[in-house]
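Just so it is clear, none of the values below were taken in a lab; they were calculated from the coordinates. These numbers were taken from a predicted model, which means no experiment stands behind them.
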Structure P
Amino acid sequence: MSQPQGAQKYYPIFLNMVGQLCVVIGGGEIAERKVQTLLEAGAVVTLITPECTEGLEAMTADPLVTWHQRKYETGDLEGAFIAIASTDDRAVNDAVSKEAAERNTPLNVVDITDMCTFIAPSIIRRGPVTLAISTGGMGPALARKLRQELEHNEALAFADMAEMVADVRAELKARPLTVDPEGWQAALNTEVLGLYQSGQPTQARERMIELLETWADRAQAGVS
């Protein structure tokens with residue numbers, strides 16, 4: 001299938017933002033959402049804007065946020081891990097884009113895809129599980145629609161078991177006991193989920209381990 005005109009092929013990636021410097025330029029509602037998301041990820045934020053929303057101003061009380069109450073100036077991206085420009089000023093966006101290119105700083109210019117070197121997907125969070133949805137810049141509204149539909153998908157209930165699955169995985173690695181991906185898929189079934197959802201996490205964990213052990217034994221014996 002050919003690439004739709006205007007679409008971009010992006011490499012999906014999740015970044016560890018803890019302690020990373022992120023520069024956000026702009027003070028509107030979109031900038032507020034961007035800063036909130038960055039703080040949730042543990043980033044250190046430098047906010048550059050003469051004025052901002054009340055919600056964003058409240059966030060500047062966080063020690064992880066430094067607010068330069070002025071317009072963007074060349075050099076503001078020094079040391080930035082990523083940068084986000086959320087302004088309707090084309091001259092500012094152009095200047096930020098130029099500096100970002102010179103410094104090889106990943107840049108997102110809100111709603112101007114051709115100036116971005118990365119885009120922020122529409123996301124679904126359920127506990128420690130995050131799903132990211134992108135349309136390659138073709139239609140943010142479509143990404144939001146897909147997010148709204150997927151948020152109510154029954155399969156997301158499996159995300160509630162994330163911590164238990166991590167615990168089981170750690171136990172198997174400590175033995176050690178190797179289970180291939182198909183074995184894990186077989187163990188992540190509706191029986192185990194039903195036990196977990198009915199308030200029986202210990203039984204769910206035990207049943208998952210039993211299924212994984214059985215799968216590993218069959219694999220070792222060469223039984224398909």
Structure Q
Amino acid sequence: MKLIEKNENQITFVAEIEDSLANSIRRYVNHIPIMAIDEVEILKNDSPTYDETVAHRIGLIPLKPGKSENQKAKLNVKKEGIVHSGEIKGVEVVHKDIPITFLNKDQELEIVMESKSGVGVEHAKFSPGIMFYRNVVEITINKDLQDKIKSFVKENEVKEKGDKIIILDNKKREIADVCESISKKAGKSAEIDVKKDLVITVESFGQINAKDIFTKSISELKKELTGVSKKISKE
């Protein structure tokens with residue numbers, strides 16, 4: 001496993017892993033338990049946004065882990081302007097600037113709510129993030145096209161082989177399509193050799209970091225496989 005890039009909410013790395021296993025890990029991202037607003041009671045809503053839409057938006061606001069599974073919270077706003085997620089009291093939101101609705105002068109929004117733990121397969125509001133991947137590829141094109149593609153392959157390994165150059169596409173930004181397009185416009189062809197290694201990107205919505213999403217997804221997959229194995233052994 002080789003790290004390519006890491007920031008606050010995203011991690012990209014290269015791993016020697018089968019597509020089927022990577023896809024299973026990707027699917028089990030939505031089996032990781034996450035906190036979200038589940039019950040919403042709207043006591044007053046003078047905004048132009050329907051109650052159902054307000055409740056839906058509140059449910060999708062990412063929450064930081066709380067001290068308990070069920071946390072009561074409230075939103076009581078009487079000021080003119082945009083109502084943001086940071087104005088919710090009783091739970092800690094990941095992003096405080098998510099707009100919920102808008103109030104005009106003398107309008108009010110009063111809501112009581114309760115959070116719970118859930119998983120993304122139950123509802124999208126419990127999803128901690130996303131994972132996607134692609135194969136590492138080697139691109140072989142004519143050497144005389146090197147100047148045209150050099151701005152796109154600054155971070156990539158490039159080797160010369162006779163009148164050809166071989167570019168290793170194993171970074172965060174995919175360049176195979178660009179190289180193929182440039183070759184096609186020049187009336188030449190590009191050879192694409194697909195490798196077994198995968199470039200994997202995990203992006204967090206903020207509840208837990210991207211690295212933990214990957215490791216927790218593997219743990220949830222292992223639990224499921226252990227359960228299946230036990231059931232089979234009893235048959």
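For this structure, a couple of remarks:
- Label whose coordinates, when relative contact order in percent (Cα under 8 Å, 6 or more apart) is calculated, return 27 (choices P, Q): Q
- At a computed 18, 45, 23, 12, 2 (P(r) over Cα pairs in 10 Å bins from 0, in percent, for residues 141-212 alone), which of P, Q: P
- Which of P, Q yields -7500 [helix-only ellipticity at 222 nm (-39500 (n - 2.57) for each DSSP H run of 4 or more, over all residues; to 500), calculated]: Q
- Structure (P, Q) behind the derived value 45, 26, 13 of semi-axes √(5λ) of the Cα gyration tensor in Å: Q
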